Structure P
Amino acid sequence: MPKGIPLTDEEQIRRRYEIFWASVKLFLKSGFQETSMREIAHAANIGKSTLYDYFQAKDEILVWGVEDEIMDLTVEAQKIVELSLPAIERLRKVMKTYLEFLAASKELYLKISFEVQRLDLESQKRIQVRRHTYQDLIRQLIDEGVKEGSFRKVDSLLVARLLLIAIMPTVFTSRPTGAP
């Protein structure tokens, strides 16, 4: 990790966040491909060599940030899954949280999701592992709902995928007023 003044683990993680969000602003403004590591270092108020102590490439910054966002979403979903409520209610809460997450990060999610598809296979696999963990929580709730009798017997993996995919247009499609 960084040379020079030793940083605590918390300080290093905070610095990674600062770098990630500085880079996101540039990605949204100029585009991922058009943004250089030098520009990211400047926006994060660090030297280019310091930036390389944290991330070796733009792709690595993107992967780290996307993984972190998915992990945060998964942690919130796990809290809901553990509530003492019927599966259908917990599923509604998880889906509402997902919808709110997408709505709050609309511009970021839309732009970054295209860039993720351009990453190398290994990076895509890392992100996919995180996505599958989140998807499996939803699948678990569907399976519980089937056992409780709230849902008919279904392919829970397919339904989990459909739920996640079905929510996206609600955020990214708008009415003439601009409201979702």
Structure Q
Amino acid sequence: MRRLWFSLWYWLPRRPPWDTGVTPPELVRFVESHPAGRALDLGCGTGTNVVYLARHGWSAVGVDFAGRAIAKARRRAREAGVTCTFVVGDVTRLAVPGPFDLALDIGCLHSIPPSGRPGYATGLSRVVRPGGTYWLYAFAPGGPAYGLTREDVRDTFAAAFDVVRVEEGKGRPSAWYTLARR
């Protein structure tokens, strides 16, 4: 049902509320301070951040389960004149070849039911190279999504990642998590 609900948003004439079309300043700072490599955007939507990464020299891949969002992402990349890869797929059963230097999730994991988190974490640990970065933005519980606490993040990724930084989000209770792959 959630897949249908999210997919329907991409058929409406207006953008879904989470698809701002703007790369967050936190990602801009990250890209400016790290060498380009290979990046994966989980729950990429219409590809705003994948295209941004490609424009800055990254080999970028986006995954989303909404086919209409991926179609819009491919069009966005063509119009921007960049080469990116977009995959219609389930991030809880990740089927993209690694390794990646950076994986980012800006608002996807907090919408996945807790039962899907182990599959998400297993797939992520398989495709992020040792020493790679996983960068996550998530709402806290009680908002418009299932949400994640700091403990949820730590426990979900404890087998392969260390939480190295947590920065409180602005507006709704949320946070930016930086994790390093062991």
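Given a computed value of -9000 for helix-only ellipticity at 222 nm (-39500 (n - 2.57) for each DSSP H run of 4 or more, over all residues; to 500), which structure among P, Q does it belong to?
Values: P: -25000; Q: -9000.
Label of the source structure: Q.
One of P, Q was used to compute mean count of other Cβ atoms within 10 Å over residues 59-66, and the result was 20.2. Which label is that?
Details: P: 20.2; Q: 24.5.
Among P, Q, the structure yielding 20.2 for mean count of other Cβ atoms within 10 Å over residues 59-66 is P.
Out of P, Q, which one gives 19, 43, 29, 9, 0 for P(r) over Cα pairs in 10 Å bins from 0, in percent, for residues 67-130 alone as computed from the coordinates?
On the way: P: 19, 43, 29, 9, 0; Q: 19, 45, 31, 5.
It was calculated from structure P.
Taking P(r) over Cα pairs in 10 Å bins from 0, in percent from the coordinates of each of P, Q, which one would give 9, 31, 30, 20, 9, 2, 0? List each step's numbers first, then the result.
Values: P: 9, 31, 30, 20, 9, 2, 0; Q: 10, 40, 40, 10, 0.
Derived from P, not from the others.
Quick check for you: by relative contact order in percent (Cα under 8 Å, 6 or more apart), which of P, Q is greatest? Please report the intermediate quantities before stating the final value.
On the way: P: 21; Q: 16.
If we compare relative contact order in percent (Cα under 8 Å, 6 or more apart) over P, Q, the biggest value is for P.
Thinking only about mean count of other Cβ atoms within 10 Å over residues 51-58, which of P, Q has the largest value?
Working: P: 16.9; Q: 20.6.
Answer by largest value of mean count of other Cβ atoms within 10 Å over residues 51-58: Q.
Bear in mind these aren't lab numbers, they're just calculated from the coordinates by the rules spelled out. Please read all numbers here as calculations on a predicted model, not as lab measurements. Cβ atoms are built from the backbone, for glycine too; each structure is taken alone.
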